1. Quick one: Cα extents along the principal axes in Å came out at 107, 62, 46 when computed from one of I, II, so which one is it?
2. Which structure, out of I, II, was relative contact order in percent (Cα under 8 Å, 6 or more apart) derived from, given a value of 15?
3. Out of I, II, which structure matches -18000 when helix-only ellipticity at 222 nm (-39500 (n - 2.57) for each DSSP H run of 4 or more, over all residues; to 500) is calculated?
4. Using mean count of other Cβ atoms within 10 Å over residues 59-66, single out the structure from I, II with the greatest value.
5. For structures I, II, which has the highest computed value of distance in nm of label points 7 Å out along Cα→Cβ at positions 83 and 531?
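Just so you know, all these numbers are worked out from the coordinates, no wet-lab data involved. What you are looking at is a predicted structure, and each value in this text was computed from that prediction instead of being measured. Cβ atoms are built from the backbone, for glycine too; each structure is taken alone.
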Structure I
Amino acid sequence: MVEGTLGAPQVPDFLRAKSDRAVKRELKGILQSYHHYWDILAELLQNSRDAIERRKAEQASAGVPVDEGRIHVIVDATQRSVEVIDNGTGIASAFIEEVLAPGGGDKSSHDDQVGEKGVGLTYVAFSGDDFSLATTSGTDSTACTLTGASSWVSADDQSVYPPKFELLDSKPAPAGFESGTYTSIRVGGIPQRASTDLFSLTSDQLKWVLRTRTAIGDTHQLLRGEPLPATTVTYAWTSVDGESITAPIAFGYPELAGPGAAPIDEVNSNLVGKTDAASRKYLTGKVVTGHRVIGSGTDTLRVYGVMLPGNRAVDALAEAYHLGVDEDGASAILNAGIFVVTKSMPTGVAISPAQRGAYPAYYKRCIFLVESDRIDFDLGRKSMHWQHERRLQNAVADLFVQFERVAKYQAPSETSPVAPTPETSAERKQRIKKMWEQAEGRHPLGWPGVAFAKVPTNQEAAVAALFHELLGAQQIKNIRPLAAGYSTQYDLLAHYVGGGEELPIVIEFKDKLESVLSDFRDGVKAIGDIDLLVCWDANQIKIAEVGLQLNPEPNPPYDGVTHQLHLPAEISPEPIPVIVLKSLLEKTVAP
């Protein structure tokens, strides 16, 4: 038994001493409980927010002026390192080793803060091989390093030495944090643990992640109608190529709806007594928003929802924020869905929709935030009890049902819901460079007699451009375009002049043929209006998955037609002629 204070219960040895194997097992359990590439940033910024709010509370209690919060984030892809500096309370030197240990931490159980399990800083410290911490608290200043931590935890044999921990003399405060308390935490040599690598993000993508998955995206204003805490945030980003950008970040969750958005209650009032035509005229291109508060006190659920005009509007929003798209033609950073917030901090954790509503496909154009301060995340803050998740799902479903009743009147908008975000010259230069790299990195098209140089994958506009170039080169004949673009409901109105007569035809362009089905089911397009579909490629497996069938066309009704598309019988009994440009190319270059 371990000696203790006379008369006090003694702590058994087995609760104090652990073998290396047991410590590694515990640390691996902590590391494996985190699944997202932004988790390190989320943990560090959660701690910064809590420390800043503690400092503000202490200053207010002491009757002295309350300092504005300040946070600086540094992400360096060349070092695979992350650093966060804040002007919170700091950490007293006596607690440094405790806060790094599993289950440690400097937050009391009654603190109104996000951190609960006391594993966050342990996770950060053992996520890389080069950890350092420097801090000034209200009592003293100190610094420490921990090296080799990640390699030691992941090693299964004894050849890798345990991490080296050193307490150091205090260091000068970072620039901008010289006055008062602060904490600076850096971890480098971070291996990739998720399919998306944090250090492959562009600077714009990093800013979006910071504002939608960490405490920088504070939702006080959005979900509670309260002013945002006074906090200034800046970031420094260095790409794998060594390009650097330092710029401010707006504090608070990003704008999703824009100034012209219509609250759902206002929409419902305006649609009373209107015909379908009048309803469409009123709601076409509008973003619809909704806000609901359910319950009271500590059992309050808050829901904020945005329904964008059209299934492509989420990607348009991603374009406005310069987030880019992945190989499937959608943004990897910004998606529709339901995302959990706790204590005004977005977590990035998504939950599935409830099985309610007549048209669940409309979720594809909706973004919901749902907040509950009672969420008790498991280790790593990545899951919650199913009963609580169901409450969140049902709270969102109540608002979604309101949305879907008016969605059929909400035709697509020609523009993104919000204006493009302002950029510094360095950010714009980096974005343009990335854009050129992506364009030049595409596969060559190699179509004889055609100037278009690259395969138009994930680019519907490029499909349209290639089609028009093939008309000009007379590789597709007898089609005379009349009107094209967003001013019409369909992509191209044309005449077909084959066979000695002029036939009016409606043409739709698609990058991926299977995506046309959602247009029909959402009422965006009318199947009976379309005479010809033009796409780059057609994935037979995905086409079958959405209930379509694509067959070769033995008797093309128009020049260039390669296939016919059979839709579900309830949508159309007649097939639609299709030009699959990739198939047409293969015929053109066939020996």
Structure II
Amino acid sequence: MEYKREISKIIFDYFSNKEITEEKIYKSLEVPPNQDLGNYSLPCFFLSKLLKKSPVVIAKDLAGSLRSKDFEFFEVNGYLNIKINSFLLFKNTISDILNLKENFTKRNIDSRTYVIDTFNPNPLKTLHVGHIRNAVTGQVVYNLLKEIGANPKAVTYNGDVGTHVSKWLWYYYKFLEKNKKEIPKSYVSKWFGEIYISAGNKVAENPDIYKKEIDDLQVKLMTDESLQKDLKKFVTASFNSFLEVGKELGITVDHTIFESQAEKKFLEIKTDLFKKYKDIFVEDDGAIVADLGSKELGNFILIKGNGALLYGAKDIGLINLKKEKYPDCNDFLYVVACEQDFYLKQLFRLFKFIYPNFNNLHISHGLINTPEGKMKSREGGMTLYEDFRDEVFTKVNKVLTENGLDSDQSTLKKISFGTIIFEMLKINTSKNLVFDLDVATDLAGDSCSYVQYTGVRAKGILEKANLSNISLKDLSKATLENEELLLINKFQELQEKIEYSARNYKPHIIANYALELAHLFNKFYTTCQVLVEDEAIKKNRVLIIKAYIIVLTKTLSILGIEMPEKM
């Protein structure tokens, strides 16, 4: 039962003022800060101006007039508060969850196609921790949009051209020891990344000479077929190593576009585009600049005076390739670090002129630090993914062992990858993140392992209860304790949390919901003994636990996290 929709209809039917719509009431309903204030509340302040009455009077009028066997209405400080009948809430919520299982949150309220530009590490460069926050953020946005009925497509855009390519090849040919030139069987992205870091360090020793050598190699790459063949081999291997990392983190990649393809597409459409929008694209000292009509955004240079294409030109090519692949899409999401905030403001301003029907949104994410400062590797750059992953695995294994918990390979993987993903998501995406490994693996703290452990504990209770044949017909009207009601209320919040998170692209809402859910389960577990003599109470609580496992598993799956079988 969609309580919020039903409540909105009851309230709407009371009014005759045409300016008061059911949708406005629906959108204004809130969840109160504590259960004593009911399940929903309607702030009546927005009605005051329309009805020429104070919010308190309006709320009292509504509370005194509205009647329903399912809902209790009462006024608190200008709010109309609504409490759902406890048994109705219990019965309907548990029934929906146990009948629909993982589909109990799904809604078909958005049928649009979204292209999500995410997980864009460049071949022959480092795959570092920052890419992981980018990837898991994009994945949760993808999962949330699926939940509300949309059709998301995850596109990865990778730089296979440019100075970084020739710099990597330059170091590989000139300085890499012969016994290290073969692509390894494991830690492949680390191998590519370390060569790139070494190349950067080497250039710093003698920049004047070495930069010229790299530039010369870049020119040679344009015509030398042998070099091009080697480059293709290395780019393919490097990119495939990124896909392997994506696979172990559960990242979806529906389509791949390389920078060289975007360049080619821009050059194909350039003449017609410049002709059609000749007032926007102007020549300035040999360069091509887009006039954005904004002093704040300044000049947006697309082509340098020497003819080299800059990022803006390639992004024009990129969005055209996306549109060709997904012709029914007009909604383009860019999951990109906050360092590109200004650039994307410029780009989207340009797109408003040349592609007015496209909706472009930047989902900006902050940077990652440690408690000591910026997260760096021993080479001085951002920590490479494999080093970070191995450190997490080692720490999780140590914590599990010290606490006498199971640390078999399956459990270790689910908790370790869960820890990586959860820590990347539990802070608002727009904020910088401090990854503290001690905090991230604290079994008693706001950690993934804490949340996962509540699920494992719940499964253990079910095994001890030994009521495998229990079903919804065993639901009874036995009095529900406060902790039971709090948990049931939290179950039925998930659908709204998903809708809000999907509409606003805020994955941290779901991560924090998982923590709130786990905290409430622990309070329930501590206060409400399950294995009691009263069969009606026992069965009710077993059904609540069965529902909890489904809700928690669903919540974690949206985050891309698996539940261990044991701990």
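1. Working through the options, I get structure I.
2. II
3. This value belongs to structure II.
4. Numbers: I: 9.8; II: 16.8.
Going through I, II one by one, mean count of other Cβ atoms within 10 Å over residues 59-66 is largest in II.
5. Going through I, II one by one, distance in nm of label points 7 Å out along Cα→Cβ at positions 83 and 531 peaks for structure I.
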